[in-house]
1. Work out which structure the value 127 belongs to, where volume of the Cα convex hull per residue in Å³ was derived from one of P, Q.
2. Please compute relative contact order in percent (Cα under 8 Å, 6 or more apart) for structures P, Q and give me the label with the greatest value.
3. Could you figure out which one of P, Q the value 7.1 for distance in nm of label points 7 Å out along Cα→Cβ at positions 5 and 85 was computed from?
4. Have a look at P, Q and say which one yields -10500 for helix-only ellipticity at 222 nm (-39500 (n - 2.57) for each DSSP H run of 4 or more, over all residues; to 500), as calculated.
5. When mean count of other Cβ atoms within 10 Å over residues 101-108 is calculated for each of the structures P, Q, which structure yields the highest value?
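Just so it is clear, none of the values below were taken in a lab; they were calculated from the coordinates. Note that this is a predicted model, so its numbers are computed, not measured. Cβ atoms are built from the backbone, for glycine too; each structure is taken alone.
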Structure P
């Protein structure tokens, strides 16, 4: 008990560190909220546009069938010309999901309210056994 009283600040730091480590996992780490199955549903039923925000060399190595490549750095400038209908759902994909999550924020800022990032990115797509094409 004396140890706890004498070192309360160390215990507080340890607890705070644990919370900060677990918070991204609980919140989804910003890697998207759309599952591969839900993405397939959007693509097949609601004519969703699939945008891969990976770099061109990553896109050429493998991407979701029918996806268009629009690197994250060019998204804000080129998205309005590439997808004119802001009411269509957008499925944003990258290798692991982090860039797609950032792209989701940019797309929503531009008025694409139905934009969603694929959780886990292309890695999750492949893990679900879904088709991938190479350029």
Structure Q
């Protein structure tokens, strides 16, 4: 397995993975969010490849000394083979190099099946309430 930075040619593969794993919002939202992150720091969008096939993706962002990641997704045919773990660990290393001292992730409260995965990687459930608001154009 190879972990590398995102390349423009990866977009179709990662949107397919997001779609298959239920993480894609709308294609426009996905492209806009990805474009903003790539403009901000392209080194924090990582791809996992096996035999030259894109099999996983993770998108990270940095706010001072706090790293955040979201949209971690692994092709269903490759889940359970360490791809997600390798992506998280590679992103954590990049965060450290950029001065991050803590990493946060948000998980949808209905997606509790992923909690054991993150807990095995050393993440703890925090008691926060997240509020959001959609800003119309």
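1. Working: P: 143; Q: 127.
Structure of origin is Q.
2. Details: P: 29; Q: 22.
When relative contact order in percent (Cα under 8 Å, 6 or more apart) is computed for each of P, Q, structure P gives the biggest number.
3. On the way: P: 7.1; Q: 2.8.
This figure was derived from P.
4. On the way: P: -14500; Q: -10500.
Of the structures listed, the value fits Q.
5. Result for mean count of other Cβ atoms within 10 Å over residues 101-108 over P, Q: largest is P.
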